[in-house]
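The next part holds the structures, each set out as structure tokens.
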Structure P
Amino acid sequence: MTQRWLPPAEYYATLPKQLSSGGVLFRDTGGRVLLVEPNYGSETWEIPGGGLEEGESPWRAARREIKEELGLDLVPGQLLVVDWVPPQPDGRPALENHVFDGGVLDEDLIASLRVDNHELKRLKFATRDETARMLRDHLARRVAACLDIVDTSQSLYLENGFDPLSLGAS
């Protein structure tokens with residue numbers, strides 16, 4: 001049997017589709033996490049960030065999004081977490097989320113935050129317990145994992161907010 005090789009464009013068209021995003025974990029001096037409430041969706045809270053544009057890296061997307069959403073021209077720090085979320089019944093493909101460390105915002109930086117009214121309703125700094133209640137479950141797990149490692153110089157790989165190795169994955 002003869003193998004038929006596809007030209008690159010045709011081959012790439014056969015590959016699975018997956019979305020990707022870049023987000024940033026900011027904290028205040030009290031350790032609370034910066035959350036934003038987008039204008040889209042139903043009363044959901046997120047961390048600052050968003051989807052990648054064509055050809056954009058997750059780190060560059062995170063930087064662009066914090067500038068667009070909050071008016072901050074800051075350089076995101078180390079990668080904290082990559083979290084793969086499976087396809088959803090509503091047709092949304094798999095999503096790979098990259099969360100970078102935004103560091104601790106002092107009072108002056110917090111005072112300079114501006115909410116882009118086209119994208120966001122408001123922002124709030126929330127404790128770990130509040131984030132667990134305010135965020136969708138997989139995002140709450142992702143943020144908790146980020147908080148657990150933010151000061152360790154480590155990065156984690158998660159699946160739907162869970163560490164597959166701690167679940168006994170093989």
Structure Q
Amino acid sequence: MNKVFLGIGGNLGDKQKNFDRAYHLIDIKLGHIIQKSSVYETPPWGFHSDNVFWNQILVIETILEAEELLWRIHEIEADFGRKRESERYSSREMDIDILYFNDDFIETKDLIIPHPRIHERRFVLVPLVEIAPELKHPLRRLTSIEMLENCLDKSLIKKVKPDEKTE
């Protein structure tokens with residue numbers, strides 16, 4: 001079994017319904033979710049939007065290899081209306097990124113693992129520290145806590161309360 005850390009997030013539509021649907025699709029198409037961070041409200045990163053994001057880290061166990069996992073993630077994102085030829089950073093109902101795949105380093109035309117911007121994004125690091133504070137980045141050799149302490153991104157990240165309503 002492969003142990004994979006996924007970052008999920010979105011800022012359009014009914015975020016709670018989108019997350020619930022994403023959990024279901026991930027469980028069916030990718031692998032069993034074994035751990036979830038809290039959900040965090042975060043500002044857009046890399047572009048402007050009036051809609052805040054919800055972001056979360058999931059840990060799954062999967063029999064899939066990395067390339068097959070990526071292909072199935074693209075299928076799930078397409079189910080949420082994502083068109084891959086659109087701008088790199090944009091508003092969307094659901095985005096799923098592979099952050100870590102075991103302790104592997106993978107670099108192909110379509111995939112780089114570990115995700116190359118983990119250390120730059122508080123919306124990834126804050127929930128990652130919650131569930132895996134001592135996890136070491138296989139290339140940087142820093143823990144999640146150390147990467148968060150060194151992160152230049154100072155965006156305000158706050159936990160979404162379970163009873164918070166979505167739009």
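The numbers here are math on the coordinates, done by the rules we state, and not lab data. The shown structure was predicted, so the numbers you read here are calculated from the model rather than taken from an experiment. Cβ atoms are built from the backbone, for glycine too; each structure is taken alone.
Given a value of 0.55 for FRET efficiency 1/(1 + (r/R0)^6) of positions 116 and 156 (r between Cβ atoms, R0 = 25 Å, to 0.05), point me to the structure among P, Q it was derived from. Label of the originating structure: Q. Computing distance in nm of label points 7 Å out along Cα→Cβ at positions 12 and 44 across structures P, Q gives 1.1 for structure Q. Looking at structures P, Q, which one was distance in nm of label points 7 Å out along Cα→Cβ at positions 36 and 132 calculated from, given that it came out as 2.6? Source structure: P.
Upon calculation of distance in nm of label points 7 Å out along Cα→Cβ at positions 4 and 28 from the atomic coordinates, which of the structures P, Q produces 6.2? Structure of origin is P. Ranked by mean count of other Cβ atoms within 10 Å over residues 52-59, structures P, Q are topped by Q, which has the highest value.
If you rank structures P, Q by mean projected area of the Cα convex hull in nm², which sits at the top with the largest value? When mean projected area of the Cα convex hull in nm² is calculated for P, Q, structure P comes out on top. From which structure (P, Q) was distance in nm of label points 7 Å out along Cα→Cβ at positions 124 and 148 calculated, if the value obtained is 2.5? Of the structures listed, the value fits P.
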